[in-house]
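Novice: Scrolling down, you'll hit the structures one after another.
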Structure I
C-alpha cells in the first residue's frame with residue numbers, strides 16, 4: 001500500500017474525521033472506499049452500455065400509456 005498526501009482546510013478535515021468516527025471507521029478507510037467507487041465508475045458505465053446494446057432488440061410491442069408506465073403492483 002502506498003501513502004499519498006492530500007490538502008484540505010483544517011476545519012473540513014476535523015469534521016470529516018468526526019463523521020467517520022461516528023460511523024465507526026477512519027478517514028483513511030472512507031477515502032479508500034471512495035477510490036474504489038471512483039475507479040469503478042468507468043467500468044459500470046461500460047457494463048451498462050454493453051447491456052443496453054445487448055437489449056436493443058427488445059420491444060414491448062406497443063406504447064404504454066403514462067398510467068400504465070407508472071402503475072405499481
Structure II
C-alpha cells in the first residue's frame with residue numbers, strides 16, 4: 001500500500017472548492033485542483049478562512065481540534 005493513501009481523516013462538512021461542486025467526491029480528478037489552482041472556502045463564512053480565523057484548506061479542515069470542525 002502506498003504512503004499517499006495514509007489514514008482516513010474526515011474533512012469538515014463546511015469546506016468547499018469549485019472542483020467539489022463540479023466533480024463531487026472525485027474532485028481530485030479536476031485538472032485545476034491537481035495543479036494547485038483550486039481555492040477552498042468555508043460555507044459558514046463564504047471566505048478563505050473559517051469562523052475560527054484559520055485558513056480554509058483541505059489540510060487544515062481535517063483537524064477535529066478546530067472549534068468550527070464538523071465531520072463530513
Structure III
C-alpha cells in the first residue's frame with residue numbers, strides 16, 4: 001500500500017484578486033510587476049516576500065483596499 005503525503009506550507013506570500021483581469025493589470029504595472037514572482041492560477045500569484053510592503057502601498061495608491069492576512 002502506497003502512502004500519500006501532503007505538504008502544507010505556512011506563511012507563503014500570495015495575492016488573490018477578485019478576477020483575472022485585476023491580476024493581469026498588476027502584472028503589467030511596471031511599479032509592482034517585479035513583486036509578483038509567478039502566477040499560480042488565474043486570480044492567484046506568488047509574491048516576493050521582500051516586496052509585500054511595496055505591493056501593498058501600490059494597491060492603496062491605485063485605490064484598492066487590500067486585506068492582508070497574517071498568522
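Every number in this text was worked out from the coordinates using simple rules, so none of it is lab data. This one's a predicted model, so the numbers in the text were calculated from it and none came from an experiment.
Novice: Where does the value -2500 come from, among I, II, III, when helix-only ellipticity at 222 nm (-39500 (n - 2.57) for each DSSP H run of 4 or more, over all residues; to 500) is the thing being computed?
Specialist: Details: I: -20500; II: -2500; III: -7500.
Label of the source structure: II.
Novice: If you work out Cα Rg over 2.2 N^0.38 Å for I, II, III, which one comes out largest? If you can, show how the numbers build up before the last one.
Specialist: Numbers: I: 1.93; II: 1.10; III: 1.28.
The maximum falls on structure I.
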